[in-house]
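Several structures are given next for inspection.
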Structure 1
Amino acid sequence: MRLGKVLAAVTLVILAVTLRSFAQTRPADSFVPGEILVKFRPGSNASAKANAHRLAGGTPLAEIARTGVQRTAVPAGNEPAAIARYQRNPNVLYAEPNFIRSIPTPVSHTSGSEVVPGDYYFDEQWALHNTGQQFYCIPWIDGELCLYIGTPDADIDAPEAWAISMGADVKVAVIDSGVDYSHPDLAGKYAGGEDFIFNDGDPMDDQGHGTHVAGTIAAAMNNLTGNPTEEEGVVGVAPNARVLAYKVCRSDGSCDDFAIEQAIARAITDGAQVINMSFGAYTYSQSMYDAVQDAWNGGLVIVAGAGNDGTTALFYPAAFDNVISVAAFDEDHRRPTFSNYGWVDVSAPGNVIMSTYPQASCGGSAVPGDTGCYTWNAGTSMATPHVSGAAALVWSRADVTSNSQVVDVLLNSADAQGVDAVRLDSWTTHGGLNLHDALTYGLLPSAPTGLRFGQ
């Protein structure tokens with residue numbers, strides 16, 4: 001532990017109390033000043049497009065080839081009027097703001113709070129294997145202080161699932177703040193990526209959120225570090241999966257729609273089979289919807305977080321058709337107060353989740369098995385990668401050949417009851433993720449057609 005013990009403990013006690021009652025105020029809609037997104041009708045030629053931009057007073061900046069959406073500059077403060085001018089043009093299919101979505105603030109991590117190495121390894125990962133153990137443990141005066149205790153079997157039955165399959169070389173696109181691909185638990189899992197914020201080709205994480213998400217999906221199992229060697233850190237849901245890192249969120253947690261849509265298009269091109277999006281907003285976007293449907297039609301499984309405001313309001317992209325929307329359950333199989341619910345497809349572990357964190361956030365360590373940086377976070381952002389990792393494992397089943405089959409398996413194998421008196425399917429459509437049941441669930445005789453889930 002590279003923090004003062006007393007200070008860390010006091011901070012954690014405060015956070016532990018906050019974790020149970022925290023619910024964010026729903027943020028106001030926001031968008032990139034001086035930018036809008038424009039899509040022309042099929043068949044519109046270059047001259048018609050140029051004329052539309054001239055008449056509306058806009059300048060095209062970039063275009064996503066797969067969807068034809070153009071990021072367009074307009075005078076700042078004049079966005080609504082510019083959109084109205086474009087919409088009056090018969091060659092324009094739609095025009096809308098370049099909305100800003102956000103990484104929900106991790107409920108258990110604030111600036112200056114602890115970032116620790118993986119001292120307690122798998123015992124801290126109640127989400128994967130909950131025996132009723134104590135967790136969220138910190139060094140204390142004459143030992144350690146543990147702030148949480150689980151309820152047996154309030155988890156996703158990962159060890160039972162791994163006895164059947166560790167998965168295959170499935171690529172999962174983490175569309176987020178980037179990934180620290182130098183992390184010892186992730187270095188061997190990195191399959192490339194892109195930076196759509198600085199456009200420098202380097203998706204290194206400068207925020208932390210994306211690295212935490214990536215570790216939950218695919219952190220290595222049984223990888224050895226140090227001398228003498230010890231097994232390093234944590235393990236991901238799909239330890240044989242690989243991570244494509246797409247940086248679309250800035251260090252302040254803001255992520256604009258055009259960058260997200262660029263990443264979705266790139267994920268299709270790069271051969272991803274799963275997309276993880278642990279961010280969102282309450283604003284509907286037609287261009288974002290088109291990008292998501294393009295990925296679905298391209299054969300990908302899309303997974304997104306339902307939001308951390310404790311509300312039943314629709315949250316996008318999670319609420320789009322053909323997206324698995326994910327709420328959070330806690331170590332007792334209950335809904336934490338922060339998790340959105342009601343319209344959501346499925347829940348997964350999202351409370352006090354330990355995972356990888358950028359190496360720059362920790363001091364150096366040569367302790368065997370403890371050379372990486374790790375921390376706890378909570379939110380539907382943490383629940384979502386559990387489902388994305390599960391999707392990667394289901395893709396590795398020999399009898400699964402389509403994204404609709406993956407979704408069918410994940411949702412219909414969910415645990416409806418859970419171990420608490422309040423059923424998991426009373427606040428989500430299908431219940432809680434169960435990894436073992438997903439790997440043993442019988443497929444439909446043929447892939448469902450016209451499958452619609454979410455909203």
Structure 2
Amino acid sequence: MDTKILLPDSELPKKWFNILPELMDLNTPFEPARHPGTKKPLEPADLTALFPMGLIEQEVSMEKEIDIPEEVQKIYNIWRPTPLHRAKNLEKALGTPAHIYFKNESVSPPGSHKPNTAVPQVYYNKLEGIKRLTTETGAGQWGSALSFACNFFDIEAMVYMVRISFDQKPFRQLLMQSWGGQCVPSPSDLTESGRAALKEDPNTPGSLGLAISEAVEDAVTREDTHYSLGSVLNHVILHQTVIGKETIKQMAIAGEKPDILIGCVGGGSNFGGFVAPFVPMVKSGEKIKMIAVEPAACPTLSKGLYAYDYGDMAGLTPLLKMFTLGHKFMPPKIHAGGLRYHGDSPIISQLTKEGIVEARTYHQREVFDASILFARTEGFIPAPETSHAIKAAIDEALKCKETGEAKNIVFNYSGHGHFDMVSYQKYFDNDLEDYALPQHEIDEAEKDLPQI
């Protein structure tokens with residue numbers, strides 16, 4: 001068969017798949033987001049200071065599919081549909097009977113899956129006359145994607161980038177600037193949240209939760225500004241389902257069905273968009289293992305509590321029912337900056353609680369081992385985040401080698417690592433440290449969970 005499976009532009013999805021209706025009849029109940037002050041279920045009016053009504057409606061919609069606007073489709077077509085590759089060289093190196101496929105989201109101009117939601121988010125804000133968007137970014141993938149999208153719609157992008165990643169990945173800042181975005185390290189002295197964090201610890205590495213606090217605070221103080229979130233929320237995963245919808249078509253062309261679906265997880269956007277269209281198949285009886293891979297240093301799905309928590313450190317965002325390590329949790333300084341988040345998507349959390357999704361953790365050195373093997377067999381250099389999925393795919397393929405099973409393993413190649421060379425240098429210099437998060441740190445962070 002072909003090494004890569006391509007879809008013509010005419011096969012670009014015209015509708016997003018909405019998984020929310022599929023979650024209503026699970027044993028684990030669907031829980032609504034709640035107001036951070038009153039703790040009562042959110043009303044649409046509660047979100048209008050942050051989001052346009054088009055996104056608010058998608059956040060709670062029970063329609064099974066939602067039309068993708070033509071303006072969004074036109075920009076999607078710059079890089080979509082994306083290829084599905086068969087990793088034949090990796091299979092050969094492993095000596096496995098398994099078939100390994102990867103969905104290559106790194107071909108977008110910013111180099112990851114993130115523009116799948118950045119473009120529609122900016123589009124809906126443009127419709128409401130918004131002139132400026134604020135956001136956070138971990139590794140810089142999301143900040144790059146939002147800057148890319150804002151450029152098409154003539155909207156200003158203000159990005160608060162987690163300090164440790166700001167220092168580790170300097171070229172991501174230049175990428176944002178090339179598309180007209182402004183990027184500052186978080187915590188910064190531009191917001192009360194940032195100034196408070198710097199006062200408490202001038203050398204803090206920052207976190208996604210803290211960067212979100214700064215971006216939200218910035219947005220609510222200006223009438224021309226909205227906030228944009230690159231992961232976690234329902235409408236974000238909705239937009240990312242173009243990944244899974246294309247994968248279903250491409251696997252059909254290959255004449256195979258997936259036995260295992262794998263993706264890395266920080267807030268859950270790439271994994272959620274990848275697996276969501278397959279959930280109805282699982283509910284109807286098909287056996288598909290779904291593996292969400294996260295860092296051992298930030299094991300949200302694996303060791304967190306399933307509870308209501310804030311999405312940010314300062315407690316400004318809505319309360320979400322999710323797996324969480326506590327909104328005050330400060331993750332260790334691992335190089336997979338996009339996975340350093342205390343919480344997770346309520347959708348992914350519910351699917352994990354239900355047993356449809358399996359959570360798995362790895363340390364960063366073994367993850368980089370996997371990324372080098374992948375680079376030296378398939379040629380692509382993955383982002384540290386993406387390398388977590390590669391590690392799990394390799395492990396599943398080696399299990400097949402032991403059992404003799406020819407399973408079909410499909411993982412989402414969420415982004416390239418071209419701007420992560422500092423991390424690779426530390427790997428080659430044997431200067432990467434593995435962090436095993438002690439349970440007492442998790443217990444301490446979770447003491448501040450809100451009481452619902």
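What follows draws every value from the coordinates through simple rules; no lab data is involved. Predicted, not measured: the structure shown is a model, and the values here were computed from it. Cβ atoms are built from the backbone, for glycine too; each structure is taken alone.
Just a few scattered comments:
- Of the structures 1, 2, the one that 54, 42, 31 was derived from, the read-out being Cα extents along the principal axes in Å, for residues 183-366 alone: 1
- A value of -12000 for helix-only ellipticity at 222 nm (-39500 (n - 2.57) for each DSSP H run of 4 or more, over all residues; to 500), calculated from one of 1, 2, originates in structure 2.
- Origin of the value 31, 25, 22, where semi-axes √(5λ) of the Cα gyration tensor in Å was derived from one of 1, 2: 2
- Parent structure of the calculated result 18.1, given that mean count of other Cβ atoms within 10 Å over residues 47-54 is the read-out and 1, 2 the choices: 2
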